[in-house]
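Chemist: Before anything else, here is the set of structures, which you'll find just below.
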Structure 1
Amino acid sequence: MKAIILAAGQGTRLRPVTLTMPKPLVPVANKALIGYAIDILRDSHVTEIGIIVHDMSSPIVSQLGDGSKLGVSLHYIVQAEQKGLAHAVSLGHDFVGDDPFAMFLGDNIFQDKMTDLIEGFESSDSELSLALKGIPDPTRFGIAEISNGRVLRVIEKPKNPPSNLAICGVYLFRKSIWDAIANIKPSARNELEITDAIQWVVDQNLKVTPYVLPGWWIDAGKPDAIINANQLVLGDLPYTPAPEGPHITGRSEVSHRVLLGQGTTVEDSVIRGPVIIGDNVIIKNSYIGPYTAIGDNVVVENSEVEASIIMKDCRLINLPGRIDSSLLADSTTVEAASNKVPAVHRFILAENSYIQL
């Protein structure tokens, strides 16, 4: 079985970060969002993966390459004009052929690994399977109505939802999806909706089955959701003892569940896990609080950070107060010129930003 990951979106809800970085590459716990989908597929023995991108100059292509470093084989399919999820799926027809296949949205993260769903689909009697999750606000998503182990109806962002079960961005299809897409028309927003294609399959009296997810699910489309996903992933880190060694010096205190990359040094600083820190990072006279992810080649000096994502090549210098629940893109510099500022700061900063306080 093969898979398709949709990653051609512009990520407008995550701007300014996505002005220079595609949303699927935004890191959560120092791993790109799309990497979590690839991990789930690979661990379910799906290694031939097509990624739908906006164009071949996308950083997704250059960063992920042929997928060999991730243990998969990646192929790239261009969706130059975004005309809906069903349109994106249709572009993968030549890649997957008429065999069963999985489709993932590239900006979702799941606690559950869905191994039974993916590995069991090909031999099942289901024509189509959907991952679903109960949510408090079902008007924001495509919603499924189910009964007796079957999906009866799907509706895109209904005003009066028939259930609270959101479609979570993981789909298992058979070749009937191609007929379904060929038989639907653009929606009011002039897009081919995947929910319309699924409903067409339902209307043919073919078996569409639900898979209700255990654990958490994050649609990581906005800064708050990215930061929340980072906290959840770090919260699931298994116990590791407090790191020790000559790279931790002075009056430093580093707790358990702290992962330090190669070449990283900690001097006169406090780090309280769960925290993940990349390679060649300098932490000096600073505090790194729980649920923080710091990328490679970052310098944090005389500053405090908690529950934040600091991407690679950033510099945080002499900051009064504490950086909290923030998202800083690559090569951002935040440096204090004076101490006449509020005690807490929150930032959503794009690549190469420079902030002086």
Structure 2
Amino acid sequence: MMKEIFLHSADVQLTKPLATSWLAPSNIAFIKYWGKKEVQLPVNASLSMTLQNALTTTSLQAVPADKRSVSFFFEGSERPDFLSKIETFFQRISNYIPWINNAAFTIKSSNSFPHSAGIASSASAMAALALALADADAQLTGQPLDDTFYRKASFLARLASGSAARSVYGGYAAWGSHAHLSSSSDEYAVAINEAVHPRFKQMHDDILLINKQPKAISSSAGHQLMQQHPFLQGRISQANKNFERLCYAMTQGDLDVFAEIVENEAFTLHALMMSSEKSFSLLHPNTLLAIHEIRAFRKQTGIPLCFTLDAGPNVHLIYPEMYYDKVKPFVTESLTRLCTGETILYDNIGKGPRKIEKEI
């Protein structure tokens, strides 16, 4: 089906320079994607919330050339060390938008948050790049920036970074085929906002930067270790059950069940890392102290806040907007001291990516 959507792309060539810039958000997964099959396909369905302030901005310029070349700049400095991942991505998508094989690209990117510290920087970065490429393709084919465009962008983003497939949508998105969600697919993510209860429409994510340093082991390496993991089948079964339960809780507005599942998924993710054949841990002592403080505050106040973790030591504090005034003093007094440089990124559910006019 996706090849049919890309049919027009096979008929065009780049004959003059073009440029575009996109801003794409990170996302925080509530049902975790951990483990791949085939080429960038998930072993289980995942579900995430798109953020508003944790962003990557990417500008892309392309000019006709005899063969493909790429120059990449991050935060204003040329970074040839990133080119290997970008070239792998370009190779994967060259069958779908073959005009990229005869173009010289200049890509400039910047983040609003620390790179490789466990805030899904690859999700926002690769989503922004995929959207820019999909937009360039749309300029050549005359395609409007409609639902099909975003599905194509999600498909392309998935071939760069699995979690990036979800970052092309605002609000909540699911990626991976699941019987509970008829529109779901392993090849691209879908937005799932229509059935979500109003209680989940305005959610905060206060990101506690426990450690800003790049991860000792990349998420890609962690995914590879899942292929021979002794608990792989059990994890797939657990994830599928948690996905269905979480979807139901979010349609019913059940914040307690939501918290139970989200925290279980966070612990499971890191338990899988620690029980891999080549075991590793990305947790920090202050990660566990923060979790203890959050659970104690919830028990004391009855406020329905919970935590989740991405593939890193940083803690995401999730709660409804209506409790912000009560949660903020707790964060300031009890959690800030646990963060590197006392740094907390205050974020919330976002509206998704957008095209911007100004090149970075």
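Chemist: Supply the structure label, taken from 1, 2, corresponding to distance in nm of label points 7 Å out along Cα→Cβ at positions 75 and 291 with the calculated value 2.9.
Modeler: Traced to structure 2.
Chemist: For distance in nm of label points 7 Å out along Cα→Cβ at positions 179 and 195, which of the structures 1, 2 scores highest?
Modeler: Result for distance in nm of label points 7 Å out along Cα→Cβ at positions 179 and 195 over 1, 2: largest is 1.
Chemist: With relative contact order in percent (Cα under 8 Å, 6 or more apart) coming out at 25, pick the structure among 1, 2 it was computed from.
Modeler: Value 25 for relative contact order in percent (Cα under 8 Å, 6 or more apart) corresponds to 2 out of 1, 2.
Chemist: Right, another one. To test your reading of the models, identify which of 1, 2 gives -10500 for helix-only ellipticity at 222 nm (-39500 (n - 2.57) for each DSSP H run of 4 or more, over all residues; to 500) when calculated.
Modeler: Attributed to the structure labelled 2.
Chemist: If Cα extents along the principal axes in Å is computed to be 69, 39, 38, which of 1, 2 is the source?
Modeler: Computing Cα extents along the principal axes in Å on every structure in 1, 2 gives 69, 39, 38 only for 1.
Chemist: Here is a follow-up. Can you tell which of 1, 2 yields -0.86, -1.12 when log10 I(q)/I(0) by the Debye sum over Cα atoms at q = 0.13, 0.15 Å⁻¹, for residues 67-266 alone is derived from it?
Modeler: Structure of origin is 2.
Throughout, read-outs are computed from the coordinates displayed, never taken from laboratory work. Everything quoted here is computed from the prediction, not taken from an experiment. Cβ atoms are built from the backbone, for glycine too; each structure is taken alone.
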